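Presented below are the structures under discussion, each in the form of structure tokens.
Computed from the coordinates by the stated procedures, all read-outs in this text should not be read as laboratory data. The shown structure was predicted, so the numbers you read here are calculated from the model rather than taken from an experiment. Cβ atoms are built from the backbone, for glycine too; each structure is taken alone.
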Structure I
Amino acid sequence: MAKGYSKWAVASDFGVDRNTLYQWCKYHPDFREAVAIGVAKSCLYWEVIGMEAVFGRIKNFNVQAWAYIMYTRFGWNK
């Protein structure tokens, strides 16, 4: 997740579906905390991309796609 992947991508990598991931988080506090840290790292990854774009370091940056990712995955409001 530190490379920007979602919880769903991690579940797929583990070979399980979303519901299994939810159950693991529900019943295993240490796993839930690890996932929360992963989500924070994923958000940081995407925020860094946004900052790089703001300073013109990413050519042809698609701000609408970036904003959609931030809104849907991290609850950012426009």
Structure II
Amino acid sequence: MEKIDPQEYQKRLDQITELFTGIIQHADELATCRCPYRDRQNRCTAAFGCRNKRKAEQPGQRPRCAGDDKLNYRSAWET
């Protein structure tokens, strides 16, 4: 088995960390204003009533989310 060069290993870890840092920062930014129950296809996944739910486009699909993303959900997580 080939020995691992510690400097090369650290270099690769740093590259991965940099990549994921950007993804995480973007996700954190979206989490402050986007409904947490809205999926990537703008469908509502909430198992409770929501005034932003709209009728599903086709039977069997989840209802559409009509939220305008202008709400700030941050207070729901901060104490």
Computing mean count of other Cβ atoms within 10 Å over residues 17-24 gives 9.5 for which of I, II? II
For relative contact order in percent (Cα under 8 Å, 6 or more apart), structure among I, II ranking highest is I
If helix-only ellipticity at 222 nm (-39500 (n - 2.57) for each DSSP H run of 4 or more, over all residues; to 500) is calculated from each of I, II, which structure is the one that comes out at -11500? II
Quick check: 44, 23, 19 is what I get for Cα extents along the principal axes in Å, calculated from one of I, II. Which structure matches? I
